[in-house]
Structure 1
Amino acid sequence: MSFSLEAETQIYLLSVLLGVGIGIVYDLFRAVRIMFRHKNAVVFAEDIVFCALAGFAVFTFVTGLTGKLRVFTVVGMAAGFVLEHFSVGNLAMFVFRKLMAVLKRLFVAPIFGLIHKIGQKTKLSFVKSHIILNKNKKISQKPLKVDF
């Protein structure tokens, strides 16, 4: 299947746009990783999901427009991804990290501070209860006197 130069240019620009879209999806995964700490297994699962989504998008794009994979579409997608990642993507992640730091300082830190104060207030009563329970345990372990 042969395309004119105009059609190939349009397909190339659409592939760049698809690369930007894939970069935005990748940034969403990065934002989730910033919000919540992950173990390696969860990061691996997220990477598999991202690869599946990106692969599906590329497959749909290639089969829908050109019918086969062409080098210039792959180059366009890579160029769009790199362009988004190193420009808007890094800027968005910088702003998102700062926003998350402010939200932690405004909301999470006071909640943890309140929980810590409650724990300090109730700690003394738990320690006293523990001491009393240990005394009662020692008393209960003594053998009973039997009177005949």
Structure 2
Amino acid sequence: MTGPSINHSYLCKRIIVEIEKTGKWEAWPELTLNIEGGLVPDIAVYRSGALKPDFAEDKIRCDILPVIAVEIVSPSQSVHELMIKAGKFLKAGIPAVWTVEPYGGVIYISTPEERHVVVAEAVQSQGVELDFAAIFGKNA
């Protein structure tokens, strides 16, 4: 199995930078959540200060759920696989999952109530707003 691609890594970086700019939210990459023995979203979004590192005693799995989990499709994954994973996050109690498909600039916004799709535009869930047009360079 191959790892994340250049596009995947770039989008992770851009999303993290934009979320962190707000000062209200923190984006934690590759954090193992205590869901089904350890599910790992590409990015877990928390209110600023909700998680604190403890350098005296690290933990393998995080029990505090994020307000949003972000998944980014890589060539080694299918959208279908990530939508199944999104369902697991929602079932565990994460309020929203954003699944980003880079090739078409498509963002699937999943909540327990619904799933809808936008193409390279602003997305808002749980008070977190992100302009995917800017992230994909569509505003330049």
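Every number here is computed from the coordinates shown, using simple stated rules; none is lab data. Computed from a predicted structure; not experimentally measured. Cβ atoms are built from the backbone, for glycine too; each structure is taken alone.
Remarks
- Each of the structures 1, 2 was assessed by distance in nm of label points 7 Å out along Cα→Cβ at positions 30 and 62; the largest value belongs to 1.
- Source structure of the calculated read-out (relative contact order in percent (Cα under 8 Å, 6 or more apart), 18) within 1, 2: 2.
- Given -27000 for helix-only ellipticity at 222 nm (-39500 (n - 2.57) for each DSSP H run of 4 or more, over all residues; to 500), calculated: source structure among 1, 2: 1
- Set 1, 2, criterion percent of Cα pairs over 18 Å apart: the highest-scoring structure is 1.
- Among 1, 2, structure where distance in nm of label points 7 Å out along Cα→Cβ at positions 70 and 110 as derived comes to 1.7: 2
- Value 16.2, calculated as mean count of other Cβ atoms within 10 Å over residues 14-21, assigned to which of 1, 2: 2
- When distance in nm of label points 7 Å out along Cα→Cβ at positions 22 and 118 is computed for each of 1, 2, the largest belongs to: 1
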